[in-house]
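The next part holds the structures, each set out as structure tokens.
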Structure I
Amino acid sequence: MKETTLKPYDVRFSGHLTAITRFLEEILAPQEPEILWQAMRHGVLAGGKRIRPVLLIETCLASGGQLQQALATAAALELIHCYSLIHDDLPCMDNDDMRRGIPTVHKAFSEDMAILAGDALLAMAFGLIVDRTYGVPEGILLKVISRLSAVASVKGLVNGQVDDILFSHNEPNEAILRRIHSGKTGALFSFSTWAGAMLSGSSDRALALFEDFGMTLGMAFQIGDDLLDIQSSSAVLGKTAGKDREQGKMTFPAVYGIETSQRILKDHIDRLYAILDELKPDVKTDNLSYLVRFMEERQF
């Protein structure tokens, strides 16, 4: 039976969030050149929900793994996500001045330093997995690194961003919409759950289910983001509200309208619960179910 009242997300996952934050603060301890490290820290340590690393860690633990097996990859994933936000906010991309309630990196520092900070975070991520993962066979680590390289580039994140640029101000198109967001958002979510399961030594069946779960959750997250961009405020979101419409972005409300987008979100939520039912009893699904409910009901 589903809980009727959600505990705050940051309370429910306080252990994961604390571990991730401490790890990120350690690896981003200030060095020379100081301005570069300040820019990197500004882009990573300003808060955020840390959904992707939390999801990776929780999947690993729910599948019988340990924190030390997942933490480095979770942190690497967050570095890649933050690098993508730094670059997305640039004037040549989405031209945003605010992220997580503070000035974006290029506004706080400069455009050139924002580009270099993003470059550094991306490159750091892969070495982090190699150097700081414990209790995982090398063969599995190679698979994780290879998959992350793909989803962070031409089989996911970068492809999605390219499509987002190419098809802005175009006529609404369902196929293009899903191609954009399965790349920009779904790919890293899918990696989160797949990698968490892979690092814990899960079966092929569980890996396939978790891969589907992550992609579906990522698309639900994106639909929610698209709706919030219309229905919420900049103060609540911590970023500029209404920017998608202003820039002619291919969003779910732009293609389907608000009511149909809400129905599609509900369909994704139902699919997520069905996948969790398939994973039982081998996987402890309570916290994963909470993440689904959070996605269903979140307001920011």
Structure II
Amino acid sequence: MPTSKSERICIENDRLSAVIDSKGAQLRSLKKDGTEILWQGDKQYWTETAPILFPICGGLKDDSYILDGKKYSLEKHGFACNLEFEGQRIDDKSARFVLRSDNYTLEKYPYKFVFTATFTLQDDSLKTTYEIKNMNDCEMYYSVGAHEGFACKEGIEACSVEFERQEAFDACIVQDGLLSRNKQKMLPDGKKIDLKEKYFAVDALIFENINSDSVTLINRENQRKITVWCKNFENLLIWAVPGAKFVCIEPWSGFPDYIDTDKDFTKKNAIQKILPFGTSVKTHIITIG
């Protein structure tokens, strides 16, 4: 894997500050009025803070897929989170990070691309935009997702997740990191989930094709509210680790493999497609109350 020295870029306005690492263009800190909002990592539970998922979200069966009759190997969540981006501070409130395909990525994912993650502070919000350019004369298949972990020192069960609109709380069933074709009714239809550690004993809560344009993580102990605007993304995951003090709210345009997949990448559930030399843009916004 190519390596180079990482750098961190800080952006800030009069309310928020954010620090982004050039490795993986990963958000490493997000503070409001000096208070850290982001999980800071712990070897016992999860060392990351907010990895970017590209060109897949979740895992592949046997960590492999087939495209145009050829087999490729690709790790869970793809390679972007492990590679160095070119970082550029645009101004005090924004920064841009660029990842370009190279020989290493082409061995795992046979498309030429330019992936740009732009972070912009606006009042009480952090806007993150993913721009994916297809540099090929053929269609390009991909997935992209966010994975921010939010700190909750009072514990998972002090938190609730409130959806903007009524949802059918039918969660996809996870088996060994892959999806079953079946779903389970977690709770009656509604807008709010009071989180329980038992919900995460196996994996994440995975909701397909949600109705809501936003979800809000509410800490009932300190009344902190973090709203994730995710209109551009079809699916939503809520993930935590029992005993740890964080909750991830993850908008995804993508999904793990089904357990009975035939590995055809072009038919993968929730796979996205960009026309030859086209561009796809996905945006999500974190607003801190």
Structure III
Amino acid sequence: MKSDQVLILTESVDWHTQQLQRALSNLGRSVHCCSLKECYFDTLAPYGLRLPGFEEQLPLGVLVRGISKGTFEQVTLRLGILHALQEWGVLVYNSANSIERTVDKSMTTFLLKKAGIPTPDTWVSESFPRTCQQLQILASLGNKGVLKPLFGAQGRGLLCLETGKDEFDREYYQGVYYLQKFISTWQSESCTYCDWRILVVGRQAVAAMLRRHEHWVTNCAQGASCEPVNLEPACMQLAEAAAQSVGVEYGGVDIVRDQIGQYWVVEVNSIPAWRGLQSVCTIDLAAYIAQHFVNCLGKVNSR
């Protein structure tokens, strides 16, 4: 049996969570919040799970706003709880599968490439010598490489490397080297680098912004400015196809454009922030996400 409440899984009742609470309440939904760290398996419980605020029933649906860092075992447990909820027919938004696909940058890149979506050439392995060799090959062709943490976010830990002999803290990357061909987004007229963040909800691109920075890492968390922008239909379609390729119901798609005008998808985020985007957008993004979540609830619970 399911409760009439919906659950937001979040590490803190931050701005994003408050926006979703407001939007869901406006749609007549009762909302409870807790952290995945507070949830656990208990085979003596009615459904084999213990969720704060749901002692005898399961939530009608779950909206995932955060999964905190942890050991491999801790993250596996948290994702296992999402899978278990889905086994009971609870809507998990975004699903455990899509979160797994997007948290792991290598799988995101693989699925983008498999779907025929333009994404920069990428090599991911546990071999440091192989990574250095590939970087030397890039350098011999006049290209640079970007090293990224496999589970990184908000532009943290990104390095632009020019040769196979660059020095960096290997331990930071946890023995996995995600190397991607560097795509220059330099705009000489503004003396900045830029990219686009596009919010896709229900497989539809609903809002976008241009992120501009004097540094090549253009995340808002790294100090980039946000500007409103009207996207070309081709770019919007690319974002929609990227979201579909990894199976997210809503997500943030990052797209860059190279010096000859080619668009490239570099990332799909299944738990996207949208505060910067909301600051330059007239659409109530939380309301848009909440409405789609409620629409999905209706489909799942009518089966």
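Only the coordinates and a few stated rules stand behind these numbers; no lab work does. Here the structure is a predicted model, which is why all the values come from computation and not from measurement. Cβ atoms are built from the backbone, for glycine too; each structure is taken alone.
Computing helix-only ellipticity at 222 nm (-39500 (n - 2.57) for each DSSP H run of 4 or more, over all residues; to 500) gives -9500 for which of I, II, III? The correct label is III. Figure out for me which of the structures I, II, III the number 20.6 belongs to, where mean count of other Cβ atoms within 10 Å over residues 77-84 was derived from the coordinates. Attributed to the structure labelled II.
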